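See the structures that follow.
Just so it is clear, none of the values below were taken in a lab; they were calculated from the coordinates. Note that this is a predicted model, so its numbers are computed, not measured. Cβ atoms are built from the backbone, for glycine too; each structure is taken alone.
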Structure I
Amino acid sequence: MSPRSLLHLAVRDDRNAKVSEIESAADEAVVLTSELIRIDTTNTGDPETLVGERAAAEYVAEKLTEVGYEISYVESGGPNRHNVIARLPGADPTRGALLVHGHLDAVPADPSEWSVHPFSGAVQDGYVWGRGAVDMKDMVGMMLAIARHYKRHGIVPPRDVIFAFLADEEAGGQFGAQWLVQHRPELFEGATEAISEVGGFSVTFKDGVRAYLIETAEKGIRWMTLRVRGRAGHGSMIHRDNAVTKLADAVSRLGNHRFPLVLTDSVREFLAGVTELTGWDFPDDDLDGAVAKLGNISRMIGATLRDTANPTMLTAGYKSNVIPSVAEATVDCRILPGRQEAFDRELDKILGPDVERESLDLPPVETTFDGALVEAMTAAVVAEDPGARTLPYMMSGGTDAKAFQSLGIRNFGFAPLKLPADLDFSALFHGVDERVPVDALRFGVRVLDRFLRNS
């Protein structure tokens, strides 16, 4: 056999070995995701009822130290609110580091509503099932698998990669990313760009045309408490100053209010990309109707056309025959970039002076869909799914990017998943029977590997 033939065989064997190695990491991501789901990290937002992230953080810490990482294990301002941060040095320490972050907490789940137990982590019917499967223990499992894979095989990325596993995202990050940014910013020293959840997932349009949506923007959050006061009294008598009645009127006005349509740059670019792929038009005079063509993702995209204010909780009274003096409502407000002042003016008109308001506010996030990082994301996706496209989009929800942008970090949502065309992915977030396809997890590991090697 000639020297050239021997070299060809050696190169082929090396490639096959690398393919085998990353497939092993993909297998491990499925196991890690399942095991993470089995760890109950329910975050109710109420210190009296939340579980906390400590057990999951200990699990992650053990998996990282097992392969040789030096970690920072940080309790962030409350008992059992733990975070794990590890840095993998890159080939060029003068470049800005890439932050890859995911949250360990999950929203509550009622087992009586589910086909499988929400904390079973069951792997069946081609899916990993359970609370957090898509929000976001799937990405945490992929992050952990990649981090372990790189350490085991001595893989050096082009620049430093900071892996961060965080607490409390589901309640605004006050005991997670927000706390760390305020009290431990040195953990993210040198980071210039970041990726995290709710982006990089596929959407199949007509004729099998597939695009992967990369989050470049997200709405601002205002979790608002409305409070109305009245005169307490006996429930059998006539009362003109009933706090419950006044609150109900205010909540009804706000919940039924339709905020004006506002097209941001991110949404315009997304819609233009869909038009190029499908030929569908999105005329300004019937934008809501046109967005409905998008099928399962129309709920998410439709919510980025305007501000929203959805009442979610009501609290009043302590006995059936006592009219209370105070009634409260909680409203989940999501505000488009640049709309804060206009939103406040509309609230003043809708609610009037008698409704007290207090809130937790988190800012919007927005960046442009360009640059070397975007090119690396696109190249990694297309290498695994030839013919696919990437498109920017605005997410209707929020992520820990809201905290990290205060450090000057440019944020993207990129947790790649190749999804079945008929899967209603957006409905799985905080939904019943939350699950992630096993094949999508494996795909995500391969894409993240390509991306991190070339970012």
Structure II
Amino acid sequence: MSTVEQTGSSRRWWALGLIALAQFMVIMDTSIIGVALPRIQADLGFSQENLSWVFNAYVVAFGGLLLLGGRLADLFGARRLFATGWAVLLAGSVLAGAAQQVWVELLGRATQGIGSALIAPAALTLLMTLFGGKPQELGKALALYGAAAPAGGTAGVFLGGVITEYLSWPWVFYINVPVALAVLIAIPALMPEGVVARGSIDWIGALTVTAGLAVAVYTIVQAADLGWGSVRTVVGLLVAAVLIAVFLVVQARRGQPLVRLSIFATPGLAAANIAQLLLGGAWIPMWFFLNLYLQQVLGLGAFASGAALLPMTVVIMVLMIALAPRLTARFGPKPMIVTGLAVLAAGLGWLSLVRPDGTFWADVLPASLVAATGMALAFIPSLGTAISSARPEEGGLASGIVNTSYQVGSALGLAAMTALAASFGADEVGNPAVLTEGLSAAFVGAGGIAVLGTIAAIATLRGSRRTARAAA
């Protein structure tokens, strides 16, 4: 290999490190605020009802604008959008950390979500640009990228506890600032220019899909208190359905839509996105309620709770990097996705047996490792199938769609399981027996989502060798 080739190869892997860091950070920002929420509530005067929007403002903006981010990556170039996203994330982090009022805090969190919605699809597009023509390296690159997500989720819980305990809650947002500045400095030297396409931006589509998702998440979260049959709940769900329907009509009629609906006719793409949607809907509630069980039932502190989630992260990273790509190359994506979702369902079923007087070693560790194994087996092949199924010029769109599927599944799954857990007593923090019953119900519900994902993968995914080679 020549010196020039070695330099180019080295630069690709340094660029991949930057892309994996992006995935790590955008997922970390969903989890890092969990332990800090009581301090934020006390200092800024959030009501108990509105406190969840410190989390939801980020997730809804992130999930709702990912499709727009994918389209912008195709129109203006992935590198340019990647840099813009980091700049927006930096601004939102400063605003959220410096907030002295509720509305400023929510604006800062939404701005962070907008930045992440620009970063995530651009990062995947850049990954495909760097490694798309090198099948052997692409599998390793996707594995590293995929492993960064659970690492970011666990690190968020761990760092959030450490920062809140030893510094102050604004630093859970300020931690993004030096990282963003370093990335912005490194982008020109490491990232390729990418392809820039011509076209217009479907702002109406972006507005309706984001508003529809926001209304749906808000309505589902409130349903636990208002009741599923209440007028506000029914009207909210109808409004969300109308907004999503308007979005679909606009996409079908526009010459240059935000999402070319015919892209879902591409073999494997729709099925892989369904798998990602249900995978997020099962995994994120599991992580969220497992953290509550560790702290509110077992009585672990913030630091200990973060440490308790580290074994899951290690298993996921090892399996995603060392095992999942090889198994996918040998057996194809369909068997891996089906097996992974089934194993995740089994782990969640095991977790539903948690006891009020349980222990980490008996009630949490073995079941969580089974669930982590299922996540590791299903995530990479479903992600690879979704991205590789699209045309090269629609790489940003495909990246935006698959990111949206996972994030929307996460938001709606968490909202639904929160409502389910509350209906079984998960809001009674002072009563460990009733609280555990509510958390157990959430694990059962998340397991049901994973079972649904298993059935959907069996019914919709193809098992052809061509699909296997593309995903592997």
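Taking distance in nm of label points 7 Å out along Cα→Cβ at positions 267 and 419 as the criterion, which structure among I, II has the greatest value? Walk me through the numbers before you get to the answer.
On the way: I: 2.0; II: 3.9.
Going through I, II one by one, distance in nm of label points 7 Å out along Cα→Cβ at positions 267 and 419 is largest in II.
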>> Computing FRET efficiency 1/(1 + (r/R0)^6) of positions 227 and 443 (r between Cβ atoms, R0 = 30 Å, to 0.05) for each of I, II, which one ends up highest?
In response: II
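Given a computed value of 0.05 for FRET efficiency 1/(1 + (r/R0)^6) of positions 203 and 371 (r between Cβ atoms, R0 = 25 Å, to 0.05), which structure among I, II does it belong to?
Details: I: 0.65; II: 0.05.
The correct label is II.
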> Of structures I, II, which gives 18.2 when mean count of other Cβ atoms within 10 Å over residues 75-82 is computed from the coordinates?
Replying inline: I
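Taking 26, 61, 13, 0 as the value of P(r) over Cα pairs in 20 Å bins from 0, in percent derived from one of the structures shown (I, II), identify that structure. Numbers along the way, then the final one.
Values: I: 23, 54, 20, 3, 0, 0; II: 26, 61, 13, 0.
Label of the source structure: II.
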>> Quick check for you: by mean count of other Cβ atoms within 10 Å over residues 99-106, which of I, II is greatest?
In response: I
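Consider the structures I, II: one of them gives 1.00 for FRET efficiency 1/(1 + (r/R0)^6) of positions 107 and 131 (r between Cβ atoms, R0 = 25 Å, to 0.05) as calculated from the coordinates. Say which.
I
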> Upon calculation of helix-only ellipticity at 222 nm (-39500 (n - 2.57) for each DSSP H run of 4 or more, over all residues; to 500) from the atomic coordinates, which of the structures I, II produces -26500?
Replying inline: II
> Comparing structures I, II by FRET efficiency 1/(1 + (r/R0)^6) of positions 27 and 347 (r between Cβ atoms, R0 = 25 Å, to 0.05), which one has the largest value?
Replying inline: II
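Once distance in nm of label points 7 Å out along Cα→Cβ at positions 187 and 211 is calculated for all of I, II, which comes out largest?
Working: I: 3.6; II: 3.0.
Going through I, II one by one, distance in nm of label points 7 Å out along Cα→Cβ at positions 187 and 211 is largest in I.
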> If we compute distance in nm of label points 7 Å out along Cα→Cβ at positions 67 and 403 for structures I, II, which one ends up with the highest value?
Replying inline: I
